Structure I
Amino acid sequence: MTYLESEMRKTAMTYVCHVKSVELQISFSDLWGFICPSEPVPSVPQWPVATSRDLLVGMRADNEFVDALCSKYEV
């Protein structure tokens, strides 16, 4: 996996975690720990959840990993 692919996957996970943490009413860092326990917790996006959801819509249109991730976590 290339560096760019790795960063894109981490970004998608961050956006999914942002959306789901608000939906589930749990902290971003707690949810990140459940989803990616071996990865350091990234910064929480400083924009509304709707923006993260919209970014995921665009990302999943061209990427099977992001599409599968969104399907798995029902985003």
Structure II
Amino acid sequence: MDRERMKYLLREVLGVDVDDVVKQAVATISIERAKQTQRQTRDWKRYMGSEGGIVILPSRVTQLGRKDEKD
């Protein structure tokens, strides 16, 4: 059975609009991810403040992805 037929049957038999349900689910997931990101950012700022706020990375990390300059 194709997708449009399934949508039609769900709407007619169960009264469920599949597209609306999907939009609500995507919106809910997006909001939860945004909240999670805010919490992680606050936690990271708090951690960095307690550690002095300085991060020292090795040169192999800071040079990652840079192109070598040729003379």
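Tabulated data for the structure shown
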| read-out | value |
| --- | --- |
| Top of I, II by distance in nm of label points 7 Å out along Cα→Cβ at positions 2 and 50, largest first | II |
| Volume of the Cα convex hull per residue in Å³ from the coordinates reads 193; which among I, II | II |
| Origin of the value 4.3, where distance in nm of label points 7 Å out along Cα→Cβ at positions 26 and 58 was derived from one of I, II | II |
| Structure from which 0.9 was derived, distance in nm of label points 7 Å out along Cα→Cβ at positions 18 and 42, options I, II | I |
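Readers should treat all values here as calculations from the given coordinates under stated rules, not as data from a laboratory. All figures in this text were calculated on a predicted structure; none of them were measured in a lab. Cβ atoms are built from the backbone, for glycine too; each structure is taken alone.
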